[in-house]
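Alright, structures below, take your time with them.
Bear in mind that the values in this text are calculations on the coordinates, not laboratory data. Model, not experiment: these values are computed from the prediction. Cβ atoms are built from the backbone, for glycine too; each structure is taken alone.
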Structure I
Amino acid sequence: MNAFAAGAARIGRASQTKTLLLVLICVAQFMVILDVAVVNVALPEIRGSLHLTTAGLQWVVNAYTLTFAGLLMLGGRASDLIGRRRVLLAGIAVFTLASLGCALAQSSSMLIAARAIQGIGGAIVSPASLAIITTSFAEGGERNRALGIWGAIGGIGGASGALLGGLLTQGLGWQSVFVINVPIGLAVLALAPRIIPEGRAELGHRHFDLAGALLVTGGFVALVYGIVRTEALGWGTLGTLGPIAGGIAALAIFVLVEGRFAKAPLVPLRIFRQQRLRAANTVVLVLYSGVFALWFFLSLYLQEVLGYDAIETGLAFLPMTLTVALSAARAPRVLARLGARLTITLGMSAAALGLLELTLMRPGGSFWLIAPGGLLASAGLGLTLVPATVIAVQGVPRELAGAASGLLNTARLLGGALGLAVLTTIADSRTRPVTDGYSAALLVAAIVVGAGALAASVWLRDRAVKNTVAEGAPAQQTVS
């Protein structure tokens, strides 16, 4: 009886420890997501304060997302090699200091540079947090529930960020939206060493693929820079084609280095043998290339066309971002009933229809005319992201958990950055009235996400994918 009681007590303590671990990991992820949502609401005031054009304004977003996307693989691999807790704490420290730098910026160049450093911190935090969940919770129902909560917290971060960003921007100025990250980061730094176990893959080496990280980051930056320049120079000029060609070349060399020369590849190419991982990353890339721009255009439309102030914009965003949280929280149950293919197809179809409805925005329109589209797109985002995350990390060897997490987050951030660059270029090409440009961009986004839904319905037909995700795989060891 005493042995039984002792065993029950150990199980209870283990469960409590996992709960605390999940809470802290979600707070770290909350901080990263909060930053994106807060900045979206503050964009018009940043534009006026620092005299930015629309193309320049998107670099306030893309300076963060590009370094985030480009260095995610290095951040994920570092968590495998150095230790997941150690890497997470380093990323939070960098992110917190960079947030303070953003708040103190006196020019657009200073702000964009600080945002790039923020992206470096985010690139360390996000894959480490997902890798910790992947290695700490048993594959199947337990991990799916943890990932559902992780995804829901991301939605809550967006919701509170939109409203909090409005309150802070209007009450204290745009600088305060960056200061808010500082106390959150300090709290995580204080608590994490006591709660998160130190864990790393036993690989027999601790080599970093710095060349790979520089190539992939430089390639992404050059590619998006070339696309952004099309608005001013057109698609056929050297100033546009040169950076695009350079970016493609850098990415091609990156693949060559990873496959033949890197002693410890940033992206071990054998990871792409996992069909589920390939499918999930493609889904996330396509989804974010369309949906990410929604918040950018909607923020500008509400404030610059409809005349909303920052607080009103935050309140308008609140139902949509709460919808992301709710749909993400419910996604594991839907996934268990319908399987990955149908859940993802339904989610992406809903997102595409929502984007299509948002093309109704007009100078004399109202928020209530486009609100249904925003809610539908938000529900589709939450419903798609959780199953895509589940199948991306399912069955991946423990020594590649950080790399798989980094790859998924790279697809998310790269899709958002490239989508925003292309769609902003489309919007800027049709500015009379400005809403014509917004509608044209959102129509293209709807077509892209709709095509992704169709592709998912075909590509995810693999019975092993559906059955494994729907029924839950056998639990694996979860010692970090």
Structure II
Amino acid sequence: MNSDYNILRINLTKREYNIEELSFDLIKEYIGGKGIGTKLLFDEIKPKVNPLGPDNKLIFVSGPLTGTFFPTSNRYGVLYKSPLTGTYAESYSGGGVVQKMRAAGYFVVIIEGISNDYIYLSISESKIEFKDASHLWGKDTLETYEYLKSKNRRDLDVLCIGPAGENLVLFANIQNNRHHSAGRCGPGAIMGSKKLKAIVFSGNKKPNLNKKPGFKELVKKILEKIHSMPHLYGSEGVYKLFGTPIIVDWTNELGCFPTRYFTAGYSEYATNFDARAIIKKILKKRTGCWNCPFTCGKYVEVESGPYKCALEGPEYETIAAFGGMCDIREIEAIAKLNEFCDRMGIDTITAGSICGLAIEAKRSGRIQELKNIDIDYNKPLQILKFLENIVYKKGIGKDFAKGTKFIAEKYYLNDIAMHVKGLDFAGYDPRAFRGFALSYGVSPEGATHLRSVFHGIEKDLPDYLSIKIKLNK
């Protein structure tokens, strides 16, 4: 098919696939990849299916601008029934892998069934291949990515899972472009349940939209608009200089930075791990996603010592999860935990949150099984070990691998466990935002910060960031 809007449907059980063309009516009625993906999810997945069974599906979606030269057109979404919450779930990631999904000729890729053997998929313009992944099973995400990218082909990109997904940790994520994560609600566990280690996309197909004169003129105007706001997006702008970690300043000053598992809203150690600390202590170079003019990413390294690591990050949510909820006071330690989560393939928000819950439960003596386990605030190596036990389901880690809601119900911690519908709170104390708290309650996913972004609206985040930049000059 030559359409820009093809669905590739892959049945892992039968090792079969077929290609369908999205109807124009569907495209018109359900705008964007999220709308189309949600429609397909509700039409094709029955409400009571086992999230880790063969009838659940992973629906990878692009968008109408994805793969074009429209700026920031680099994100994919994945929709599914969550094994963590038991309900509708969506997760998104940037980087650039979706460009290769479109270059292979597909707007939507639907994965269904369960493979009998460990496999990865190779999806190109000309063929779909089911390849042996037994030699990859057990490797972390970076090892898997580098192995599958070993020939350094520019027309190829990879998304994959780590040991957490293989072991069905319910908050396992999907990684792409080394350090980008489709992180929340456990899509990695679904890939693991299907014995699917990775998907490799390759191709050189270009969206037809790129050829439209009107579209080229629109892109030109958008880029001009972006460059007209240098205080936000220019070489000295907030995103280029600081990225999302600048939000630490904002939330901490407002008293809604979730500290010590939400028992406080302010950290006196914030300057140890905020955006400036990253730049001063561990930044090696600035990075950005494919076709994105903002280049808000930060490649960092800790060159020696117990926190030796290298990664792109940490972003604000990871800093809030470990620097806030776990009260870790050094950016080097937070970076190390971030790298571990990326390699294992687990959501850093839930990872930090569930460790904070474990610390509170141990301190209050409410989980006897934690009595002889070393874990406490500002003990990063203890937290790292605890997360390793979760990933490999050792000891009580087997329970914590099932998520906060399970722990709260089994150990009678509902009065202190911070979640909505099984999804852990993000890095903003919702008690500071009435609209944001409401969005947590009514969102089908639970406590997702992506549903309404009310925290930015209620506290004038754009104006705040502009003022901070002016003050710093």
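Could you figure out which one of I, II the value 15.0 for mean count of other Cβ atoms within 10 Å over residues 122-129 was computed from? Label of the source structure: II. Could you figure out which one of I, II the value 0.90 for FRET efficiency 1/(1 + (r/R0)^6) of positions 58 and 146 (r between Cβ atoms, R0 = 35 Å, to 0.05) was computed from? The structure behind it is II.
For which of the structures I, II does the calculation of Rg and Dmax of the Cα atoms in Å return 21.6, 67?
Working: I: 21.5, 80; II: 21.6, 67.
Computed on structure II.
Looking at mean count of other Cβ atoms within 10 Å over residues 178-185 over structures I, II, structure II comes out largest. Quick check: 24 is what I get for relative contact order in percent (Cα under 8 Å, 6 or more apart), calculated from one of I, II. Which structure matches? The correct label is I. When helix-only ellipticity at 222 nm (-39500 (n - 2.57) for each DSSP H run of 4 or more, over all residues; to 500) is computed for each of I, II, the one that comes out at -28500 is I. If distance in nm of label points 7 Å out along Cα→Cβ at positions 298 and 362 computes to 2.8, which of I, II did it come from? Computed on structure II. Set I, II, criterion mean count of other Cβ atoms within 10 Å over residues 26-33: the highest-scoring structure is I.
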